[in-house]
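Below, each structure is written out as structure tokens.
Bear in mind that the values in this text are calculations on the coordinates, not laboratory data. For clarity, every value in this text was computed on a predicted model and none was experimentally measured. Cβ atoms are built from the backbone, for glycine too; each structure is taken alone.
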Structure 1
Amino acid sequence: MATGLLDKTTISIQVAQELRRRILAGEYPQGVKLQQEQIAAELGVSRSPVREALGQLEAEGLVVLTPQKGAQVSPI
């Protein structure tokens with residue numbers, strides 16, 4: 001059971017790294033809405049690691065999460 005948890009954590013870290021790279025490279029410009037479903041499909045993962053990654057990126061100041069509206073890239 002712990003292996004599944006570790007795998008999930010690793011996936012969310014990898015998703016956060018990829019989203020961070022895309023934001024800093026300008027692939028996701030400031031103000032753009034980040035769709036969890038679309039990102040999950042692009043990266044071949046479920047929405048859970050995407051949601052966790054977005055929370056991490058919000059803590060880093062790269063993303064703004066708004067209840068009932070979703071995630072947006074912060075002004076950098």
Structure 2
Amino acid sequence: MADHLIECNDHDTAQSIVLEGIKRHYDDRLVLLMPRIKSGNPEALEKVLRQQIKQHGATPLLHSTLGAVADASW
């Protein structure tokens with residue numbers, strides 16, 4: 001569903017869905033959607049990614065996604 005919202009340019013709603021989903025249960029598919037989200041609040045994505053790194057360890061997927069999200073916020 002979040003993928004469809006991103007395609008329809010509803011990035012804020014997509015971000016809300018992804019953040020709620022990943023807080024409930026970690027899923028790589030949700031992490032893969034994060035760099036595609038172009039919302040006005042990338043800090044929220046960064047915060048959740050940093051929390052996931054603390055909880056699940058520093059996986060390559062989490063680090064590369066954090067880098068992509070942080071780079072987009074510049």
Structure 3
Amino acid sequence: MVEYGNIKAGDKVLVQGTGGVSIFVIQITAALGAEVIATNSSDEKLEKAKELGASKVINYKKHLDWEKEVQKLTNVKV
């Protein structure tokens with residue numbers, strides 16, 4: 001993420017899921033100053049993701065067009 005992804009403050013990072021690797025990515029990228037957007041189907045897990053550094057979360061069961069939500073948050077077409 002740091003060496004190959006060149007993640008830096010102000011970057012926007014999409015993390016899909018809230019498993020062990022995803023939580024690690026959320027914490028590291030948030031610590032680097034990136035804006036982290038996390039997706040999952042569980043509101044409880046998304047709340048935990050926010051506690052660990054995700055700035056925005058999207059429940060893809062509630063937002064079936066979650067990619068449009070990502071586009072709104074990032075101004076990037078998915």
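Numerical summary
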item	result
Which of 1, 2, 3 leads on Rg/Rh (Cα atoms, Kirkwood Rh), largest value	1
Relative contact order in percent (Cα under 8 Å, 6 or more apart) derived as 29 - corresponding label from 1, 2, 3	2
Structure responsible for -19000, with helix-only ellipticity at 222 nm (-39500 (n - 2.57) for each DSSP H run of 4 or more, over all residues; to 500) calculated and labels 1, 2, 3 on offer	1
Read-out distance in nm of label points 7 Å out along Cα→Cβ at positions 32 and 64, computed value 1.1, structure in 1, 2, 3	2
